[in-house]
Structure I
Amino acid sequence: MTTGTVGVVGLGLIGGSVAAGLKRAGHPVWGFDTDDAAMREALRRGYLDQVVPRPSDLGACDVVVVAVPPTKTIEALARLEGAPTILTDCTSVKVPVTDWVRASVVDGVRTRFVGGHPMAGLENGGIAHARPDLFEGAPWILTPLETTDPRAVDAVAALVQSLGAHPVTMSPETHDAHVALLSHLPHVLAALLVTEARTLDDSSVGGGSWRDLTRVGGAEPELWTQILELNAREVLLRLDRALDRLLDFRNALGRNDFEAIRRWFVEAREAKESARCD
């Protein structure tokens, strides 16, 4: 299985950056978006060789990358279900997509689909913010099925590496559990912090810790509503655990148990030093 011509469905921040990075790496890239202005801008920037009028026309490509909003991913994949191309996606919740692929009436899609999720992004979306180096140095999680052809996995992994990312393989279920803590809960907490900042006279006096913790506090509401809808079970598990621990901290502070407070930070420092938390 080759990785020559690549099709990209969805030319927002992620899809546009995929197209830009693959063009820079020497791949012919075709694109489709429901927004004609996005396609024109991608062409103007040199991210695409050509656009197509329908996503199904990308079935002529060797690999198609679907980079549309989470609740639109299955619909986009369905339009390519019968094509012989390798299929991958970029959505941040994998189990619903994987369940759809497993249930597909087209046997071939179960061998050609490689779930994917680039762990990179920006606070702002759209083709205007796309850039070819967005994924450099970032993990790109791959979630192939038991039935996926290993050659399809290799082909998608090669594309990921050409974008400067490093592929990491895990099951869809493990992925959703991991990103609930590593991505989804942080967005919820950042939104809480920036909303609470409204109670201050001037939040501009915040330093580096404030900027680090709130960088994603203004994330796109529609996108994050979809993500949390699709991964609600895993996020609830992490949120419940976080609330229990915060209550323990609050009670220790309320009873002036500063030894418990010190242990809280000792545990955090030890965890950071022993795990890859950066």
Structure II
Amino acid sequence: MNLSPQVLPLTPNIGAEIDGIDLSAELDAATLRFIRQALLKYLVIFFRDQVLTLEQHKDLGRCFGELHVHPAAGLEGHPEIFVVHADEQSTRIAGEDWHSDVSCDQNPPMASVLHLHSVPDSGGDTLFANMYAAFDTLSDHMQSFLSGLIAVHESEHVYRDRYAQHAKMRDAAYPVAEHPVVRTHPETGRKALFVNSTFTTQIKGLSSDESAVLLHFLFDHIQSPEFQCRFHWQRHSVAVWDNRCVQHYALWDYFPQVRHGYRVTIKGDRPYC
């Protein structure tokens, strides 16, 4: 294990920077346990000054499990790599709404690893929110009510325009999944809200009006600043977040500057109550 990794929590509820680990190196069992435990404790962890090749980035992702292939995009020769890019030609960016990555999949990813190679002079921060805290701060009555509900997560409205040029999307059905509104984390056993404003479109068993009102309330609640941390990217920063209990939001306040990097996601299991 690398000597004396240092952990600096960003907020009381979520996020920590870790110093003293070289992610490009072959990580021993003790270091992997340390990283995994830090992820479970802080939900999203950050590393500075990490120079990784695409293969090293994928190897880092594989430390957590088998890599997921995004349903709409992938880098040529590296289908597990999702390109994160914005410049003066961009009209929108991925991640500019609160979301849990690819929650429209039957088995959404368990975690994501993002490595930025180019960052703007200022701006371009990412916000992360703790979905344990979002659930825990609801009243007992609301927790009980939500715990029996199922939500529909759809993708066509997200992917249709953004990824229409990809043959994979032209030739395949847009993913749709149904997940519990409140999921149980398979490792910690804690309850977390699992609806998001990007993919979640309705709640089963409720009228359209009831569903819209409840989702509007939950989407607003999820955005409470008390649940969040904010990460200021530097070149070669890495973020690893637990997709099962974290949502994130990428700020696009740096146009027309360039922000560029790569993300891998790790396969997860089907959410359960």
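Values in this text are rule-based calculations from the coordinates and carry no lab data. Predicted, not measured: the structure shown is a model, and the values here were computed from it. Cβ atoms are built from the backbone, for glycine too; each structure is taken alone.
Table for the structure above
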quantity: Which of I, II yields 0.45 [FRET efficiency 1/(1 + (r/R0)^6) of positions 140 and 204 (r between Cβ atoms, R0 = 35 Å, to 0.05), calculated]; calculated: I
quantity: Label whose coordinates, when FRET efficiency 1/(1 + (r/R0)^6) of positions 84 and 212 (r between Cβ atoms, R0 = 41 Å, to 0.05) is calculated, return 0.85 (choices I, II); calculated: II
quantity: Per relative contact order in percent (Cα under 8 Å, 6 or more apart), the highest-valued of structures I, II; calculated: II
quantity: Among I, II, which structure scores highest (criterion: FRET efficiency 1/(1 + (r/R0)^6) of positions 36 and 188 (r between Cβ atoms, R0 = 30 Å, to 0.05)); calculated: II
quantity: Origin of the value -6500, where helix-only ellipticity at 222 nm (-39500 (n - 2.57) for each DSSP H run of 4 or more, over all residues; to 500) was derived from one of I, II; calculated: II
quantity: Comparison of I, II by FRET efficiency 1/(1 + (r/R0)^6) of positions 20 and 92 (r between Cβ atoms, R0 = 30 Å, to 0.05) - largest value held by; calculated: I
quantity: Test item: percent of Cα pairs over 23 Å apart calculated as 57, pick one of I, II; calculated: I
quantity: Source structure (of I, II) for distance in nm of label points 7 Å out along Cα→Cβ at positions 28 and 252, computed value 4.5; calculated: II
